[in-house]
Every structure is written in C-alpha cells, then in structure tokens.
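Pasting the structures here.
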Structure P
Amino acid sequence: MNGFVDETTIVVSSGSGGDGAVSFRREKYVPRGGPDGGDGGKGGDVVFTVRLNLKTLSHLKLKRHFKAGNGGRGMGQRMHGKDGADVVVPVPPGTVLRDTETGSTVADLTHDGESFLYLRGGRGGKGNSHYATAVNQAPRYAQKGIEGETRDLKAELHLIADIGLVGMPNAGKSTLLSVLTNAHPLIADYPFTTRTPNLGLLRLPERDVILADIPGIIEGASQGRGLGLKFLRHVERCAALLFLVDLTSSDCLGTVRLLEAELETYSPALASRPRLVVGTKLDLPESTAGHASLTDACPAGGFVAVSSFSREGLALLVAAIRTLVGAAAAATAGDAPK
C-alpha cells in the first residue's frame with residue numbers, strides 16, 4: 001500500500017442554476033409576439049459513490065476541490081438552458097465523511113456501488129415568459145438562477161476487514177499476515193516496520209476472510225502516543241480481533257492486559273469484540289515461559305501459539321480463526337433488529 005492515504009480534507013461545490021432569459025418573439029408578421037424567454041438550466045449535484053477498486057484516499061488528496069457544472073442560461077423561443085454536469089466523487093469502501101466545522105458525520109459509505117447525493121445544484125431561473133400578465137404583457141425581467149453551495153469535508157478511511165491483528169511493535173503481525181494470506185507487507189527486525197495498514201485475504205473452504213494488520217500499539221496509544229491512535233480506527237469495523245504477543249517478551253500476560261486497556265480506552269465497543277490471543281515466535285527457546293503463562297491465563301480455546309518461521313501451530317490457528325469468524329457472525333446476527 002505505497003502512497004496510503006487514510007484521511008484528507010476536500011472542498012465540494014454544487015453548480016449554480018442558469019439565469020432565465022429575457023426575450024421576445026420576433027417574426028415578420030407578428031410585431032407583438034410577446035415574451036418567449038426560456039428557463040435556465042439546473043446546476044450539477046455533488047454525488048459520492050463507492051468504488052471497490054479504490055483502496056486509499058490518495059486521489060482526493062491530489063485534487064482537493066470537486067466542482068459540479070453550472071446550468072446554462074435560458075434562451076429565446078422558450079428554450080431551456082442546459083443542465084450542469086454532476087460531479088461524481090469516487091471513494092473506497094469504508095469512507096466516512098465529516099463536516100469540518102461541526103465534526104458531525106455526513107455519510108458512512110461502505111457498500112460497493114453505493115451512492116450518496118450530498119449537495120443539490122441550484123435551481124435554474126425562470127424566463128420572462130412566466131411573468132406575462134394581462135397588465136404587463138411585455139415583462140423585461142427574468143429570474144436569476146440559484147447559486148450552488150460549497151462545503152469543506154473531512155474524508156476518513158476505516159478499513160473493512162473481518163479480523164484485525166493487534167499487538168505491540170515487533171510482535172510478528174506482518175510476518176504472520178504474509179504466511180497466512182496473499183499480502184506482502186514490509187518486514188524487518190526493528191519496531192514500527194509497519195507504518196500503514198495492510199490487508200490480506202485468508203481463503204477458507206466456506207468463505208474468504210480479510211485480515212487487517214495495523215501499526216504496533218504502545219502504552220498510551222489511545223491518547224495519541226506512537227502510531228496506534230491514528231490507525232486504531234482501521235480495526236473498528238472488524239468483527240473479531242487477534243491479539244498477537246511475542247512469547248519471548250518478559251511479561252506476556254502484561255502485554256495482553258495493556259492491549260485490552262488501550263482498546264477499552266479507545267472504544268469499549270471495540271474492546272468487547274470476540275478475540276483470540278496468538279503467541280508468536282514459538283520456534284525460539286526463550287518462548288517457553290511466555291507460552292506457559294498464557295496457556296494458564298487464557299480460557300480454553302482462547303490461545304494459540306505459532307511460529308511463522310517453522311509454520312508450527314498455523315493449522316491450529318486457521319481452525320481457531322474459522323471458529324472465531326463463526327462466533328462473530330453469530331453475534332452480529334444476534335444484534336441485528338428482528
């Protein structure tokens with residue numbers, strides 16, 4: 001995901017309506033033909049539409065201002081002015097639009113092909129043919145078109161995935177994502193290798209599962225420390241979570257508690273999602289103590305130890321993910337309105 005952009009501010013403007021025309025019928029044998037001014041065209045609308053092929057908001061950051069076309073002026077012989085062209089702003093699934101002044105949510109766009117009409121274009125003005133009366137049979141005025149509107153919006157991308165990978169820096173999230181899925185994230189042996197979210201597709205017999213790997217969380221991430229706060233929103237839509245813990249660390253159980261606390265502070269709803277604790281780096285000798293402590297502390301079926309290097313435990317993890325996805329789906333169905 002080179003060039004990944006997950007938030008930007010844009011300006012959108014609807015088109016102004018065209019002015020009505022002041023015109024009179026001119027024919028050789030009709031000296032007093034009367035008014036025949038046509039109406040102005042309607043201004044173009046601002047429409048957002050979801051495109052599945054888009055993965056970031058980089059195209060919005062490059063352009064910034066999106067303006068619909070203005071309506072054309074009315075003409076003689078009651079000819080209607082041309083309507084202004086709509087401006088269609090494509091966005092990836094998971095885009096949230098917020099008003100920059102109030103911070104209120106304008107739209108939450110998630111489904112491929114979904115469209116949202118945000119600003120309507122101005123109405124075209126009426127031509128002088130509408131204003132002829134018995135008293136004033138030759139009106140020399142017409143209605144002006146209604147001006148379009150301009151708004152500033154903040155666009156935020158919330159990745160849509162089934163399972164989010166959460167863990168401290170260097171917990172092995174990116175490596176695990178690469179061996180489970182078709183993703184190719186940057187991997188190195190230093191903290192914060194991952195600076196942008198990565199998505200991967202895990203193919204299961206009954207369905208495909210999308211996994212999201214976000215930058216490592218450190219203590220205080222929910223208050224803005226490190227990279228966690230900026231990217232925690234990318235797991236807000238996940239139905240379930242994997243807590244990845246480096247089994248060679250000195251306090252594995254403390255790491256789980258820290259992750260729980262940061263998620264709870266950021267979003268209690270996110271912290272309540274179904275989860276599975278995954279111990280990583282099982283192939284290293286130093287993993288023994290951490291493996292034992294998490295085995296004792298986690299409930300049955302709530303912990304799996306793996307090695308991305310030796311592939312040990314990966315089959316058990318995939319089976320556990322299938323169970324986790326099923327439980328999350330059942331929970332979602334139970335919360336749905338009857």
Structure Q
Amino acid sequence: MTEAVLEIKDVNLAFKGKRTVLDVLSNRPSRDVHALNGVSLDLRRGETLGVVGESGCGKSTLARCIVRLYEPNDGEILFQGKDVFEASERKDRSYNRRVQMMFQDPYSSLNPRMTTRQILSEALKVHDMCKEVDIPEKMSGLMDLVQLPEDALDKYPHEFSGGQRQRIGIARALAVEPEVLIADELVSALDVSVQAQIVNLLLDLQERLQLTILFVAHDLRLVRHVSNRVAVIYLGRIVEIGDSETLFANPSHPYSQALLSAAPSLDPDDKGKKIHLEGELPSPLDIPPGCPFHVRCRHKTPKCTTELPRLRPLDGRGSVACHHAEEIENV
C-alpha cells in the first residue's frame with residue numbers, strides 16, 4: 001500500500017453558536033454548530049482523493065482544518081507522522097509551504113491591489129524559495145507551467161477571466177513547491193468548458209510534479225474523472241470511502257446510493273433510477289442520535305436510531321459506516 005502522507009484521525013470541530021435573548025433569559029447555553037464529527041481518513045502519496053457530499057456537510061471545513069485555518073476541538077492531523085497542531089510544529093512554517101490550498105473563488109483569494117508579479121514574488125520571498133536575483137526567472141517558469149503568457153505578470157486580477165485567475169491561484173500555490181494541494185471547489189465558479197481546461201491542467205501538473213491532491217467538489221462526474229479514491233461525507237462524518245470506480249459503480253451506503261443516483265448522466269438513453277431521500281438534511285445544530293442519516297433512510301431499523309455505526313471495511317468495496325450495508329441491495 002502507498003505511504004500515507006496525511007493522516008486525519010477522529011477530527012471533531014464545533015463552532016460556538018450565539019446565545020439569543022431567549023437563551024439568556026432561560027439561562028440556556030449557546031447551541032454549537034457541529035461541523036466535523038469524528039472524521040478519519042488517510043491521504044496517500046501521489047493520489048487524488050475526492051471528497052463529496054451535500055452543501056453544508058463539512059467538506060470545506062475539513063479542507064480548512066488541514067491547512068490550519070481552523071483548529072479542531074479534538075483529534076489529530078498528522079503530516080508525515082507529526083501532529084501539525086502541536087506547539088513545536090506550529091513554529092515550523094515549512095508545513096504551510098508543503099501543504100497548499102487553492103480556493104473556490106479565484107477573485108477574492110487574490111489581492112486586487114497587487115499584480116501577478118507581486119503576488120508570486122510575495123510567496124517566493126515569504127518562504128525564501130530562491131535568491132532575489134532568480135525570482136524573475138522563477139516567475140517566468142510558473143507562467144509557463146500554468147499556460148499563461150509572460151505579460152500576465154504585470155496585470156491585476158480584475159484584468160483576467162475567471163479561468164485565468166484560477167491559473168494564477170494555482171501558480172501561487174506551486175511557487176512554494178508543495179507536496180500536497182488542497183483544492184476546495186476549485187472549478188465550481190467557472191464555466192463548464194473552462195472547468196475542463198483547469199482540471200486537465202491540474203492532472204498534468206500532478207503527473208509532472210508528483211503532487212498529492214485532496215479534491216473537494218460537489219460535481220460527482222468531475223470527482224469520478226479526477227480521483228483515485230472517493231470519500232463521501234454526511235453531516236461531518238465519512239459514511240463511505242473507497243476506490244473511485246468501485247464506489248461509483250457499486251455504492252454501499254444508502255446515502256452514497258442516493259447521491260450518485262441524482263447525478264445527471266451523459267448517456268441520453270440512461271433514464272436512471274432516482275432514489276428520493278425522505279425529509280431535509282438535519283441541522284448541524286441538532287444532529288440526530290444514532291446514525292445521523294436514519295431520519296432520511298429507507299432501510300432504517302430501531303438499531304439505527306440509537307447506535308452510531310463505525311466506518312468499517314466491507315469485502316472488496318472499501319469502508320462504509322452502515323449497520324446494514326451487507327443486506328442493502330445495491331443500485
């Protein structure tokens with residue numbers, strides 16, 4: 001098995017809620033938003049791991065925890081065996097360089113008052129990537145890597161299209177020679193034709209630079225195209241994880257089955273078999289007891305309402321957090 005470069009172990013994160021006037025009068029504590037609830041997964045060297053789920057399920061929160069924008073309440077995030085939140089590791093800024101994040105909105109993530117040259121130069125200087133005399137050559141190479149003309153270096157973010165701005169974001173991440181890229185909804189704000197260009201660029205760069213990628217997205221077809229493995233997340237928990245082709249062809253968790261059945265097919269003759277979930281996604285302020293998915297699951301039993309299922313291996317089908325995975329007929 002390939003070495004795990006990042007290990008996420010039982011990570012929990014709750015955001016403190018605000019107390020309303022009624023809470024104060026009733027002497028009730030604030031209600032916390034439980035964003036991550038025991039997330040555990042490994043990111044293996046050289047792979048692309050896709051993370052999918054509904055809006056609000058915790059995908060982006062997990063990505064921000066990995067790059068230390070949020071600190072978990074419990075659990076560990078290990079990079080090459082060391083906890084990145086330990087005091088000694090926090091002082092070591094090399095982690096910030098080796099694990100880089102690329103954001104969804106390529107406009108708000110770039111300083112509008114800085115040219116591309118200043119943006120890239122800042123990254124190179126902060127992390128002391130090369131001698132100052134070598135910076136122009138380095139920036140020229142980065143423009144070539146992301147397939148932008150060299151005159152783009154002297155333009156401001158507002159002078160570019162969305163796809164070009166995202167290429168600049170990728171160039172900024174690559175400037176510090178990272179080992180791991182966290183792509184948080186990297187192309188969701190772009191037109192479909194531009195999405196394909198950016199994704200193909202990313203896959204080409206991964207192969208050339210031997211990168212490891214965590215790819216957070218809600219577009220299931222895109223995730224299937226780029227990922228070696230896929231993790232399905234629901235209400236801040238991993239409910240299924242496995243090989244991309246196996247999971248898409250034969251999902252084991254009822255939530256995965258419903259999620260994949262709702263994805264549009266490129267085959268006009270494929271009428272599909274949609275699975276309609278009951279009810280709405282529960283609030284992270286009040287997560288149901290037992291299996292969090294039981295309030296929407298057509299296979300629920302009394303056990304599901306009281307006992308939380310653990311993520312466990314399933315023969316030939318990755319790992320799944322469901323009490324009845326073996327009994328459920330796959331779609």
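A few remarks follow.
- Which entry (P, Q) yields the derived value 42, 14, 7 for semi-axes √(5λ) of the Cα gyration tensor in Å, for residues 91-154 alone: P
- Label whose coordinates, when distance in nm of label points 7 Å out along Cα→Cβ at positions 27 and 163 is calculated, return 6.3 (choices P, Q): Q
- Test item: P(r) over Cα pairs in 10 Å bins from 0, in percent, for residues 123-234 alone calculated as 12, 29, 16, 7, 7, 9, 11, 8, 1, pick one of P, Q: P
- With distance in nm of label points 7 Å out along Cα→Cβ at positions 179 and 259 derived as 2.8, matching label from P, Q: Q
- When relative contact order in percent (Cα under 8 Å, 6 or more apart) is calculated for each of structures P, Q, structure Q gives the greatest result.
- Identity of the structure behind 29.2, 105 (criterion: Rg and Dmax of the Cα atoms in Å, calculated), options P, Q: P
- With helix-only ellipticity at 222 nm (-39500 (n - 2.57) for each DSSP H run of 4 or more, over all residues; to 500) derived as -8500, matching label from P, Q: Q
- Label whose coordinates, when P(r) over Cα pairs in 5 Å bins from 0, in percent, for residues 147-202 alone is calculated, return 4, 17, 31, 24, 19, 6, 0 (choices P, Q): Q
- Structures P, Q were shown, and distance in nm of label points 7 Å out along Cα→Cβ at positions 67 and 251 at 2.8 was computed from Q.
Laboratory data are not the source of any read-out in this text; all were calculated from the coordinates shown. Every value quoted in this text rests on a predicted model; they were computed, and no experiment measured them. Cβ atoms are built from the backbone, for glycine too; each structure is taken alone.
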